[in-house]
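None of the figures in this text is laboratory data; all of them are computed from the coordinates on show. Predicted, not measured: the structure shown is a model, and the values here were computed from it. Cβ atoms are built from the backbone, for glycine too; each structure is taken alone.
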Structure I
Amino acid sequence: MRILTMAEFEEIMEKDADITWNGNNAIKWLNIINKYLPKIGVEGAEHDIIYSCDATELLDAGLTKKDAEKLRSINWMINDGIMACYV
């Protein structure tokens, strides 16, 4: 059941946010995604970026606005429809 629309999610993820976190933002992401998609983790990587699940899949699993805002605050983004983060 979707709580957010893709447009709402994209708006949250594109906002200028106070990007602050303590610790490893990849681990923080995995803790959030595990609530929604427990079989998904880091699904790909390049030189300085990691990729996880499809953003639509995350919305379909019921991502809340609060968790979407947490994702933005730990520097995650939507890159070509896939959740991603520079490391």
Structure II
Amino acid sequence: MVRHKTFLISDEIVAGVVRSEYDTRISFDKAEQTVELIAYSGHTEIKFTELEEYAACLNALIFALRDDIKQAIEEEQDNSLPE
């Protein structure tokens, strides 16, 4: 069972890696507006037994970056509008 997770990320932090107690690692870069799942090996697959932990970690990161994510979506929508 995965417990609730929360990450507190200061607005001054523009990139980093969040790491759960089970060694799930997800990097983020606000400038590039990207998130990367960091695998333990050269493979990017996630075992079913670890999937819930990855989801909880990613959801906590999404919550912590919610304002940046909302801004990125709005910018993309604005850029897709015809001039």
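Quick one: log10 I(q)/I(0) by the Debye sum over Cα atoms at q = 0.13, 0.14, 0.20, 0.26 Å⁻¹ came out at -0.47, -0.54, -0.94, -1.30 when computed from one of I, II, so which one is it? The structure behind it is II.
When relative contact order in percent (Cα under 8 Å, 6 or more apart) is computed for each of I, II, the one that comes out at 41 is I.
By the measure mean count of other Cβ atoms within 10 Å over residues 8-15, tell me the structure among I, II with the highest figure. Working shown, then result.
On the way: I: 15.1; II: 10.1.
Biggest value here belongs to I.
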